[in-house]
Structure I
Amino acid sequence: MNNAYHLILSISALSLLGCSNSTETTTPKAEDVVESVYASGIVKSENQYEVFTKASGIVEMIFVKEGEPVKKGTPIFQIENINSTLSVYNARLLSLANDYQINKEKLAEAKNNVEYAQKKLANDSLLLARQQALWRQNIGSKVELEKKELSFEEAKINLKKGLVAYENINRQLKLASDQSKNNLKIAQANDKDLTIRSEEDGCVYKINAEKGELVTSMAPLAVIGREKFIMELNVDEFDIVKIRKGQKIIVRMDSYKNQVFEAKVSFIYPMMDDRTRTFKVEAVFLKQPEKLYPNLTLEANIVINEKKNILTIPTNYLLNDSAVILEDGTIKTLKIGLKDYNITEVISGIDENSKIKKPKN
């Protein structure tokens, strides 16, 4: 039988009329009925989440206890990881060693070379100008002029090389300084992750780790959520198209036997679970029970249709699912509407004055 089925909830009980002989009879009754979709589920804390560690290590401290309220940012666990601590220490040393301001003196030699090249270029430029003036007066040799021109060109090249060398050293020093500072920030962030804090205002519902225990990122250390609760329902794929946000829900829980609670659909998850062939639907209580805990089980009927003053008969009085036996033995075909294992809606075929017999098994 399908998990999610239509349930017709009677507002008033059916009155079955017996007779003196062995054949049971009854007459149709006008009633208010409700069509609903069945769903099972659990109670969850609002914004409930599992706490994980990003870094493996030993649980050094547990700052909270189960059942205690916590504020966002409250420390929950302190994880000890010697590798992370050493990484921060080494990153800090490298950051200091590669600091740009501390290493600026390494630029001094390159800067001196640039200044010398600038002076050499200025001097060679002056000597070349003088030699050119003499050459225009037919004084001096062509060889001397060419030497001055060559020296001037070499001075220009050397100045360019000096400037390039200076920029390269300056860029390398800045790069090493920035990388070291970034590596220090990364190491400090990783070390900061060793203090695990609450992401929400709420309550600690479960602690799965103990002090001194080795923990990894694979298993949750705790469960935290708000003290306001929601319901997580599983609705069969055959019924999900009938579910709408805001629909009324009738809820029953083993923790509150003989009590019924009202809720409404608040969210429908659009992806089906391939394993269970169900959709997850969230709902909120219209009036929350006095005491709730995460993972309490529940059963719910999501109301999808309500009909007032309709004609009904017991389902077990149907013959071949669409006919009844009248008191005189005549078989009467019916047009039926809502139907479950208890009650069937009669649209046409008989009325309230018709007496029908229960078919023999």
Structure II
Amino acid sequence: MSTQSFEQTRLRAARELAGLSQAQLARKVGLTPAAISQFESAAARPSAETINLLSRELDVPVGFFHEPTSDSHDGFFRSLRRTSVTDRRRARAIALVAHDLVVGAAAAGRFPAFDLPSLPVRGLDVPAAEIERGAAEVRSLWGIPSGPVANVVELLEGHGIAVIRLPLGTADVDAFSLPFSDHPVVVLGTDKDDRARSRFDGAHELAHLAMHGLQIWGVKEVETQAHQFAAAFLMPAEEIRNQLPTTVDWPTLFELKRHWQVSLAALLMRAKTLGRMSENTYLTAIKAASARGWRRIEPVPLGKPERPRSLLDFLASSDSMATRGVLPPQVVEDIEAAFAA
């Protein structure tokens, strides 16, 4: 038997990357589902021969099972009821590989240290004003000037947060994040090619990392809080309040969309939240947008979504070879291809 440690979370990740249940994997390698379960719970350790067999069947290097792992949880996912468990688990496993890459990049001096302030919320019913203050605090501590955030993805990467864009294979997973303590990972889906939406998604995941971290996840209230934070982060109240129309003024809203690089839907919600639009006016605007088909594809396109660069630069360097050698090659290639697209 190998004297190297066996990381049980690695087996789970490799299995979920392959889209297999414990029973399906057991059949493929000639073991019982109970044996696979025991390996994944650390109740038992596979022999070197079994590890080699698992490696071949799951198409991951043997070294993948021996790499240390960092703590996280199952991730911040929206639309839990519409997102299948299989989709969530595979997406989470991809993010684990992305985290391995960023750890390798940091070790090679190619990724900044993580410096996001921790602003834990006091519960699920905190006042919106507290969340507004939290967003303002992050902007201040990160030295973001007044006005629109120039590039959300670049900002996250510059503060030690790994960002990748991937086709997640389902319209129900727009984005998610895993709050690793050393380098959190934000995954932005490429299935909806919308710059404004992608920027808001990035700010939404930033909210989870700052406010919720490893403490709370998987409930509707934290998603609402993250939406409130993202809106305040991208559209600070004191700057945008008087710019927002009090009526359904599309030309003004179009211009604000271009300036703030956010969606019409986000602007309308911000106008209602800040008291510029009444509930009735807001609903009139939403109905008008829906009738025009703007809930699906908005007018005034803003161009391509912002692109992550830091991990792509690392993958293109010779420094990445040692890290690549212990990771699932197909997943690394998929991440690399999505970066380069």
Quiz item: Of structures I, II, which gives 43.2, 153 when Rg and Dmax of the Cα atoms in Å is computed from the coordinates?
Solution: I
Self-check item: Test item: helix-only ellipticity at 222 nm (-39500 (n - 2.57) for each DSSP H run of 4 or more, over all residues; to 500) calculated as -10000, pick one of I, II
Solution: I
Quiz item: Which structure, out of I, II, was mean count of other Cβ atoms within 10 Å over residues 24-31 derived from, given a value of 18.2?
Solution: I
Exercise. Output the label of whichever structure in I, II has the greatest value of Kirkwood radius over Cα pairs in Å, for residues 96-143 alone.
Key: I
Quiz item: For which of I, II does relative contact order in percent (Cα under 8 Å, 6 or more apart), calculated from the coordinates, equal 21?
Solution: II
Exercise. Assuming 19, 12, 10 is semi-axes √(5λ) of the Cα gyration tensor in Å, for residues 152-215 alone as calculated from a single structure, say which of I, II it is.
Key: II
Exercise. Assign the value 1.6, calculated as distance in nm of label points 7 Å out along Cα→Cβ at positions 48 and 256, to the correct structure from I, II.
Key: I
Self-check item: Which entry (I, II) yields the derived value 24.0 for Kirkwood radius over Cα pairs in Å, for residues 120-247 alone
Solution: I
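The numbers here are math on the coordinates, done by the rules we state, and not lab data. Quick caveat, the model's predicted, so the values are computed rather than measured. Cβ atoms are built from the backbone, for glycine too; each structure is taken alone.
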